[in-house]
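Before anything else, here is the set of structures, which you'll find just below.
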Structure I
Amino acid sequence: MIATTIAAAQSISRPGDIDANVQEHLRFISAAHAAGVQMLVFPELSLSGYELPLMQRCLLHPEHPALAPIRALVQHTGMYVTVGAPVANGDALPAIGAITFRPDGSAVVYRKHHVHSSEARFASPGAQATRVVALGLETVGQAICADIGQPTHAALAAQAGATLYLAGVLVSEAGYAKDSAALQQYAQIHGMGTLMANHGGPSGDYISAGKSAFWAPGGALVVAAPGAGPCLVIARKTGLTGQTQWSGHTVNI
């Protein structure tokens, strides 16, 4: 029997307040663990908020002391958890990063490869065109917001063997139709499940649409949040090899 449970954490970030945002992340991780989630993805820059001018002073890395409570809870729960944070990028400007903590205490960092023109003053692109990591029973292609607007990004993840394509984003109502259609199309074309983890409230200069969602391989929408607000969007795969099916639900936080 195959069983995989993943979730989008539709969280709300306080601008530049790392400590408060860590506490909010702990609340979501605990709720996700209680719901049986094995893999949890937070929105873009979830630990700092989408506050581009504050990126330099909000730089984080997997071993940062401020993230010790998250590392400890991940090991305690046995979950895989991806958080959004500004991260160093060599001698260049900071990168918009996704830090994935593993239950064994290790971590991996993905840096957003496709930086939007509005971000270029504050952030530099990651060198890797895509990042695929093994997380439990799944092979995960990681994406951050504008990455999903580039079909080659998802295609490279699929070519590298991704069974899931998980994106932390900040998407407003104006951009939601386009971005959700892209994720649905990638699920259809590449046969991999696609997840959008959007902010639950305003961040930076944007009013988030919320509506975090998961599309099953083949493109069927499994579950979506009805709008903004803090919640978990949970998708579960069950069944025998070759006969799996996805189901989903939301949990208000």
Structure II
Amino acid sequence: MPEIMQYVPGTSLFHGLNPLAKLLMVALVAILAITTNSLLPLGLLVAALLLAAVATHLARPLVRQLPLLVSLTVSLLLLTMLTMQDGETIGFLIPAAVPVIGGAFPVTTGAIEFGLLLSLRFFAMLFAFQLLVISTMPHDLVHALQRLRMPADYALIFLIALRFIPSLQLEGQRIREAQLARGYNPGKGVRGVVRTLAPIVVPLVSNSLGKANVLGLTIDLRGYRAPRRVSLRDRSLRRGDVAAIAFLLVSSGLYVVLCRAVLPT
């Protein structure tokens, strides 16, 4: 099972950028994705993020999220088709030939467009955040958040969440493999999936609570509450970071111009 939200060591362009520049990229992508109401610019934004990942050899972690995003797209399309009736009707979820309930739940162009719009927004924001996480060491990311005046407690919560996601994923996989090695056979189908959860979730939660206690003691022993902290690495902005920030701002401006050009007047 591929890990998610896990730092990937490397020497790519994204790895060399200051975390502040990458945080700005995530913020700009999120703002542009949320405020865009046209499919073409959003599609170009997603394509640009994919091309940037391919150019920096970071496309594989993004591609691993495609099954999740495809299932999310299908769910959003079904939801919008069931709840929206805008636009021209192009068909029905239940064919008209079906007795009694035939012709129910009309599929409209407005519902499909809105579902695709929501999906592309999630694509863009997830890709941008994934590029940030896989190319930035967690402690560098926390220091960048602290430079942005985020309270240290919130920055620590963010760091712990990032570190615990891949850790819990791997531990859950190991527990599942241990149960199978012991001959546990939950069966097939939905019932088998439900029966599989308890033998995995119970030890996983128990181990997580134990790790939380150890983590709290470790934080206190390392002087987390000390009033003064000294950074061992220079994280100031360099010329490459300034150039990247300028490129992001110019690209965002061009994107806004493109959105205005394609929107109907």
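Since every read-out is calculated from the coordinates, none of them should be taken as a lab result. Note that the structure is predicted; figures quoted are calculated from it, not measured. Cβ atoms are built from the backbone, for glycine too; each structure is taken alone.
Just a few scattered comments:
- Which of I, II yields 101 [volume of the Cα convex hull per residue in Å³, for residues 83-194 alone, calculated]: I
- Which entry (I, II) yields the derived value 186 for volume of the Cα convex hull per residue in Å³: II
- At a computed 5.0 (distance in nm of label points 7 Å out along Cα→Cβ at positions 91 and 243), which of I, II: II
- Read-out helix-only ellipticity at 222 nm (-39500 (n - 2.57) for each DSSP H run of 4 or more, over all residues; to 500), computed value -7000, structure in I, II: I
- For 28 (relative contact order in percent (Cα under 8 Å, 6 or more apart), calculated) the corresponding structure among I, II: II
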